[in-house]
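A.B. asks: Next come the structures, one after another.
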Structure I
Amino acid sequence: MRHHFLHHLADHLAQQLPLQLRALAAVSAVAMATACTQAAELFLLGAVQQSWGEDCSADGTIVVGRDLSGPWYWTRESWVVPLNGVAIPAGGQARVTADGHTLLCQAFDPATARTEVMFLDIPTLAVSPIGPCGLNCEIRPSTAWDMTRDGNTVVGLGSGNGGSYAFGWSAPAASARNLGSLYFYKPSRANAVSDDASVIAGWNDDYSGFRQAAVWRRNAKGVYAQQNLTTVVNGFTVKLREAVSLSGDGSWAYGLGSAGIDSGAPWRWSVATGYQPILPNPMGEAIGSVVSANHDGSMLLAYFGAGAALGEGYVWLADRGWLTLESYATERGVAIPAGVHLALPLNMSEDGLTIVGTARGNFGMSPFVLDLRVVVDCVADLNHDGFVSAPDMAELLSDWGLDTPADLTGDHTVNALDMAVMLSAWGACP
């Protein structure tokens, strides 16, 4: 009976509260905003030379990377946790599943006496090889370069008695497939895979050692058919440099620009359009490369120049073009320390709100995490149903004068200020 009365009183107060108390809501809301809002922020993880932040979970809370000692992971709570001793520095790129639980890396497999591509369960540190790497494998390591966010497809560089080759591995078959090359007996590598694993991008070495861009597209029979990418310059067919990344839907492949071709600008390619330079080049004639794209290719992450040492990181937005990564962060309220350049971005979350890579400054180089998420806690939702409403007000009234979770202002007493905060948040949680 008392519970029903409190609900009725809460509804009545919400509608009839005197204007004086309502005025307190604005004051309390300002105070609460500081306490309950997580602002966008830049994290510099430490001055470690040749260390790269390379991937993040879907919500941006778990970041993975590697340095010369091996892979590592990072969270706000744990900071950097090295995994050397579990996994080893054998090249490739660190990748993590969307849920942040499984790291893709390289480790030594005692059963085969080879360094192989492995999955590492971050909570338990248990490792498991992805499976056979093909016929005639040698002790030379295989390396992983990308995977789908569910971890069901991995692509990279395999090795065998016939040399090195691009491979694709998929569950549940748990065996690697040699993707081959259109240059007989020459090496190839797979750098990126689309979300549904229907498209793979990478490179082939031609007979002069030039890394030519390549795309493998899965046909109706499940076979990957390869195409080497070219463009025409002044009437001559020119090979494009390696394909580095793909849009999530696989419609666009992106790659490394070439000196003397469209000012060294990075490029994109689709079946429908062929080669397109992404112009204008924001750094004059500096070579650029797109390293990450969202699902439809409307947001790109790139670097221009000589990587982390001398280059500059950029984002490209379909409606704005190129922006330096520092200016993009500043627009979103992030204070970039003087002299710090987010020079080598390497990956981003699908929503573009977490960007990882390597920065440079007077400290040398440091992996970075650029967290552009602004999180507002709905602290007034006491029953956690997604709404601030009569049940929450009833709980606040029942705790009046006490020090309970209904104390929304942190003054250790449930009072009129807490009621004002609740009223200012009335309705659906953000």
Structure II
Amino acid sequence: MKLVNHLILRITIVFAVILFFWSAVYFFLQMAEIHSGNDEGLTNLKQEFIVKANTIPGFVETLKAYNPLNIMIEEIGQEEAEIVPEQFATTRVYFSTELEEEEVRMLTTAFFCEQNGRYYRLQFFTSTVESDDLIKNMFYLLLGLWLALSLSIFAVSKVIISSANRPFYKLLGKLKQFRLDSRETVDFPETDITEYAQLNRSVKELLEKNRNVFNEQKVFIENISHEWQTPLAIVIARLEMLIEKVQNDRQYTEELAAVLTILNRMKRLNRNLLLLSKIKNHQFPETEPVDLGKVLATVVSDFEDFAHYKRITVEREGDASFVVQMNSDLAHILLTNLVKNALVHNRPGGKVVIRSLAGSIMIANSGDEAATNVFSRYRGAATEDQSSGLGLSIVQSIAGLYRMQIAYRYDAMHIFTLSRQQEQ
């Protein structure tokens, strides 16, 4: 989830909770205000009734006989009158004209009539706003208010937060375009937001440090590789000369040949380590559309003599085009290592099956059992004199560099499949 949507979602949830709380408070305050107004009117009505009952002869009897709709009069004894509390209550009264009960606010009290010396229970009531109707009306009004405010808050928050986060997205854009091997100066847009300004400065300093470290590492690897190549070449040349001089002594010749094999392997290892480092550091910027199917055909042709020497049968299936935007030299190295692996790690009289399809290349070779960690560095280096143990690791690095994937499985044969990387 994007940062903008993350913030807006949480702001909206918090706002909804707060609005719900204050809506409930508002409802109870409104009901309290309505009841307070009704209670004040009922109190005035009671006081007016008592004054008239004590000053007008026969007022209570006349009113009792008249039986008004909102006043109920009942004669009671003194003892009962003394314990009748004066109280307000919300209740329901049946109205014959409406044929239903309606909510009313009722005052219950007792008084002594000085005109006739009797005690009465009085009940005054007045119609009030029904809580059910009020709740329903307030719900619809607040729902409309919630929706309107939510949409407004969403729109306004999105604009404000997006505007505030614009430096952050510009920073992300710069980071996506940044390359360690590029010499371009890293410049970030100016911003008046303190946190983003500090972030820009920190990221810029970090990238410059990483670039310096990368350049130093690259120079170091190239220098040490070059320095290794020279003494290795000298030692190999002298050993070859020494082997020629002592070729009549079989024991010395075999010992020197073993040393020469190890030195040649060190030379290949040094060369492949340098290549692997360059691939990891993206030091092959030149790319072009490369048809891997055509490159594969060339590589297979180059290994025909080697396959014939090991009595390995090579079967080719399909010749579909598989075009990838990549460095042409790395494409050749990629397929060379795959084909070489299938031939070197094969048995005499074995078989290699190569299938070239649109969007994928499969190379399978005969073998007795499944292998593990085939893409790990130096696997097989201890048993294969002609291998540096980096071939499949280089294959994996090149494939990852150009958004391809290399997969391995065993199904009576060792099967390697090179294909385009699936979009997540």
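All of the numbers you see were taken from the coordinates with simple rules; none came from a lab. Since the structure is predicted, the reported quantities are computational estimates derived from the model, not experimental observations. Cβ atoms are built from the backbone, for glycine too; each structure is taken alone.
A.B. asks: Work out which structure the value 4, 12, 14, 12, 10, 8, 6, 6, 6, 6, 7, 5, 3, 1, 0, 0 belongs to, where P(r) over Cα pairs in 10 Å bins from 0, in percent was derived from one of I, II.
C.D. replies: Computed on structure II.
A.B. asks: Given -20000 as the derived value for helix-only ellipticity at 222 nm (-39500 (n - 2.57) for each DSSP H run of 4 or more, over all residues; to 500), which of the supplied structures I, II does it correspond to?
C.D. replies: Among I, II, the structure yielding -20000 for helix-only ellipticity at 222 nm (-39500 (n - 2.57) for each DSSP H run of 4 or more, over all residues; to 500) is II.
A.B. asks: Moving on. Any idea which of I, II comes out highest on FRET efficiency 1/(1 + (r/R0)^6) of positions 166 and 318 (r between Cβ atoms, R0 = 35 Å, to 0.05)?
C.D. replies: Structure I comes out on top.
A.B. asks: Now for a different question. Could you tell me which structure in I, II was used to calculate distance in nm of label points 7 Å out along Cα→Cβ at positions 262 and 286 as 1.9?
C.D. replies: That value comes from structure I.
A.B. asks: Have a look at I, II and say which one yields 15 for relative contact order in percent (Cα under 8 Å, 6 or more apart), as calculated.
C.D. replies: This value belongs to structure I.
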